Structure 1
Amino acid sequence: MSPAHGTRLSPVQLTLLMCAAEIFGMTGFAAYTTLLPALQREWGLSNSEAGLISGVYYAGYVAATPILTSLTDRVDARRVYLLACAMSLIGTAGFALFAGGLWSALVFQFLIGAGLGGSYMPGLKMLAERLEGRVQSRAVGFYTASFGIGSTLSILICGGIGAAYGWQAAFAYGALGPVLAALLVNFVMPRGRTRAASHPAPALLDFRPVLRNRRTLPYILGYSAHNYELFGQRSWMVAFLVFTASLQPADAPMLIGAATLAAAINLIGPVMSISGNELAIRFGRTRVIFTFMTASGLTACVLGYTAALPWVLVFLLMCVHYGLMLGDSAALTSGTIAAAHPDERGATMAVYSFVGFSSAFLSPLVFGVVLDLGGGNRSLVAWGLAFSSIGVFGVLAPVARWFYLRRAAQD
């Protein structure tokens, strides 16, 4: 049984509903990356292999997103969302029960990522198609910010459960959230709007109308650069903090665990995502987006070389970097939705997510490869080079902005 089409929820209720569902659906999101140091030791993984397992999560996301998100232009997005929650459940429960090394971990991480791919953007579509204008933009900002809350809770709780009861228990906890998310959406979310008869649905996976929309393409490319830096940092954050702890003097050790510090860093994300979106509404999206990208890229190029500093300073610098990375997140997403045709939002978000999370798949792997080539995860220089590898697109943001403004002037 599900809500009738006529059931009405206020914009605030809709936003809170979808934010809660998103947070529940992400309980297993950071289980692997939080427990990476322990799993790497237990399974004897190289940095490249550990990075591959991190990255394959986003490969699953990328594989599922074009099909599942574009499908929401043809069927009720709730049905897609429920399927995705089932995939997340199978992936996290399977990891807890059966993962024992590289290959089995790859399979289950892929499934968990595919589950997120079928819930994050379809969930956003459910929210966006029921709202318009500034209310829509702000709702998108809060929904996007909830990703940070979900990832923070996942890091904190999975880290705590893993430390107390082992990594299998942490993944078992991760399997509970998708069930709660599915129940919320199925029994509370009303049905979506009907497609306009004057704008029939395109063939499934026909993204040509999206690619012809020149208003959305800059946001799509910007999201790719954003995700490359963000998910490279997220995937290796706990491991970097563990390395930082190993460099602290005996009389001044790191007093807080790496997973707890990583969770605290993630809490900055929602605040900066919402604040960045408000700045974009006031001062213009492109100016705000490019400013945050440039600043975060430059910070990334410095961050890896600071591990030997007092841990409090490293933590604060990581907070600054993370906040700068998230400052353009909601602005990119709300800009994409605003620029998309209402009947092509599913396909537009499919392309947006596919391109963005292709970068999210590559960056943890590239980070690990650079770490190995630079001397391994006990080398300060290697960490510096690895962080620089994810900051490169941010450093190039001023060049991208110049081309964007030049193209806009010609149009």
Structure 2
Amino acid sequence: MQDSRPPLLYLTHRIPYPPNKGDKLRSFNILRQLARTHRVWLGSFVDHPDDHRHIPALRQWCEQTCVIPIEPGIRRFASLRGLLRGEALSLPYYRSPRLARWVGQVVAEHGIRSAVAFSGPMAQYLDVPGLSRRVVDFCDVDSAKWTQYAADRRWPMSWLYRREGERLLDFERRAAAGVEASLFVTEAEAEVFRRAAPEVGDRVGVMQNGVDAEYFAPANAGASPYPAGAPVIAFSGAMDYWPNVDAVCWFATELLPAIRRAMPGVRFWIVGMNPAPAVQALAGEDVVVTGTVPDVRPYIAHADLVVAPLRIARGIQNKVLEAMAMARPVVLSAAPAVGLAARDGVECSIADDGDELCRRVVELLGDPSRRAAIGAAARDCVLRAYSWSAHLRTLDWLLDAQGTDAGLAQAVQAREGAAPNAPALVRTP
């Protein structure tokens, strides 16, 4: 029987499988959702040697793939040509003539009219004849992230990061002006972009992160990986990602000593792949650095407390949702709490500064019944507010809308009861 699903182009800056880190969790769930209603042509990059073996697995969701291998060290050097061209360095990093040719070819050969680009730099491939419904999932305002990084660096990196923020914002504005809808992970991020790019504000919307609450469930805790007796504070995430590196270094060096004075014997476990040298250097009697683990769930589920002490964070953190889904009490700093639909003191614990974070950690470690209550409420919150399928319907509505500008606006607005953060207008050329 002929497949009646319409064709769609999906572009990601990193292979969306396996879903083992923040951006890949989102890009994979988008792929899985798109494949339910469309025949998907996937263009992507693979930047880690271990990921090459996962390319065949993508066939179960894709009609065809074009996955370009890149070596990060070489690409970083090549991206410096952006200095000569006056453009953001992120753009040449993800620029591939081979991928551009493939995009043009499959759009023409298969009559593809709709496209979704995951992450801003992939929008550079959307200016192709034939595409009439284009959505960019920016996730976060990356230009603002680079500007934030600049504040914590010395010259010349402060200058380079500030320049990247400025040039990338220029590109983000042009990209958003050239597509029908731009999506961000929280209303706070969307509002940052609306202020920076008011000319496209009516086409900016929100598609929140979700979590697989069946996979990240207390019933799937498995055996405890921790030695008996010592209270455990856990942090999970990709440990070569600078905001995570900064978070665990700050927590381990500045906050953990005070926590251990109040609660002797507490150990901090840093769970995640590719620990940077600064993270590896933290390992000792009080701190355990695991590196890659086969399954993160036991480390989350059997921790007495999960922390997310991020000082640099944009958007809802998957690590927080996963811990909440496994009914763990989470103590987090203010930055990752922005946009989180969880009540402080009920479904999580939010600290405004380091002293308060220490106090809240110590209080919860000393109160098992309160930890259990917050954990149970956290899982209820996830089940209520963070279903991937519910959030990703925003994409279906945007891609399926038909007709004129007015008709498209009406189609989106008609869904506002179920998707209040959908863009108010989706424009066609």
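Side notes on the structure shown:
- Origin of the derived value -26000 (helix-only ellipticity at 222 nm (-39500 (n - 2.57) for each DSSP H run of 4 or more, over all residues; to 500); candidates 1, 2): 1
- Of the structures 1, 2, the one that 11.8 was derived from, the read-out being mean count of other Cβ atoms within 10 Å over residues 70-77: 2
- Once volume of the Cα convex hull per residue in Å³ is computed for every structure in 1, 2, the highest value turns out to be that of 2.
- Computing Cα extents along the principal axes in Å, for residues 142-221 alone across structures 1, 2 gives 49, 36, 17 for structure 2.
- Taking relative contact order in percent (Cα under 8 Å, 6 or more apart) as the criterion, the highest value among 1, 2 goes to 1.
- If percent of Cα pairs over 29 Å apart, for residues 182-397 alone is computed and equals 35, the structure in 1, 2: 1
Values in this text are rule-based calculations from the coordinates and carry no lab data. If you're wondering where the values come from, they're calculated on a predicted model, not measured in any experiment. Cβ atoms are built from the backbone, for glycine too; each structure is taken alone.
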